[in-house]
Structure I
Amino acid sequence: MNKKINCVLLVDDDEGTNFINKLILEKSSFAKRIESVLNGKEAIDFIKNNRNNDKPKEQEVEQILIFLDINMPVMDGWCFLESFRELSNEQKKNITIIMLSASLNPADRLKANNYSEISGFYNKSLSVDTLKDIFSLHFSTSDSRSPI
């Protein structure tokens, strides 16, 4: 059976970009659930609400893949990462963060390298090839095949 990511969280203030990325994710059957928020603060709130303490300890924590934009109002991608670092280990468990940006500034890629929380840096918009690459690098096991 093809493995799917439990949840993909799109963090981008551009609703059009979120719409297109969501379509690509849906058509590729990449995730069981796809959510989108418009800034880093909403993403932090999503994580906190998703990782509440009422689950039994033996229940596996849901896997979340975050596609994070850099430039957003309220809380940009860099501030999100600083806030993410302050979350508990249990809240951060099974979360993979991919920076997905339109930035052509080489300094952004260099800065991203300073964050161990970032698992990859890709240019907008998502593509099937990008999803395949991300899946094989971060979610593939010997008993799972790409959902795409």
Structure II
Amino acid sequence: MEEMTKTDKRLVDKATAALRQAYAPYSEFRVGAALLTEDGEIVTGCNVENASYGLTNCAERTAIFKAVSDGVRKFTSIAIVVDTTEGVGAPCGACRQVLNEFNADMRVIMANTAGDYKISSVSELLPDSFGANYLENREIVRPE
């Protein structure tokens, strides 16, 4: 298994702190994320549930949206920590697609509160992904 770097450990610590802010009254499944920007800043996020389950937002997307809303667009790593002692916090399909939008080579550290972890990349988690390259050189047709 690939060893965690000092930066990875710092991200996991920040993601663990972020999961304590999770709003998860329905599933009680708390998740935290810590996103490392290209400039070395860390942006955190947690899952935010909603009684209309489809409107729930994952920790990974919360962190990305929070960073983007502050003008940040370049990310190198993300740590995702789930509040469990079994399994690690793998991103859902929607989060994988959103992460891919910003960096297919982003390092993804998936962990739980027991200290178990797995390290991957967005491209490994979302092979043959759809991205902006499919939209290049296309004429945009707008309805009149």
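Here, each number is a calculation from the coordinates, and none is a lab measurement. On a predicted model such as this, the values are computed, not experimentally measured, just so you know. Cβ atoms are built from the backbone, for glycine too; each structure is taken alone.
If relative contact order in percent (Cα under 8 Å, 6 or more apart) computes to 19, which of I, II did it come from? Traced to structure II.
Here helix-only ellipticity at 222 nm (-39500 (n - 2.57) for each DSSP H run of 4 or more, over all residues; to 500) was derived from just one of the structures I, II, and that gives -10500; the source is I. Structures I, II were shown, and FRET efficiency 1/(1 + (r/R0)^6) of positions 88 and 128 (r between Cβ atoms, R0 = 35 Å, to 0.05) at 0.90 was computed from II. Figure out for me which of the structures I, II the number 1.6 belongs to, where distance in nm of label points 7 Å out along Cα→Cβ at positions 104 and 120 was derived from the coordinates. The value was obtained from structure II.
Largest in Rg/Rh (Cα atoms, Kirkwood Rh) among the labelled structures I, II is structure II.
Where does the value 17.1 come from, among I, II, when mean count of other Cβ atoms within 10 Å over residues 72-79 is the thing being computed?
Answer for the origin of the read-out: I.
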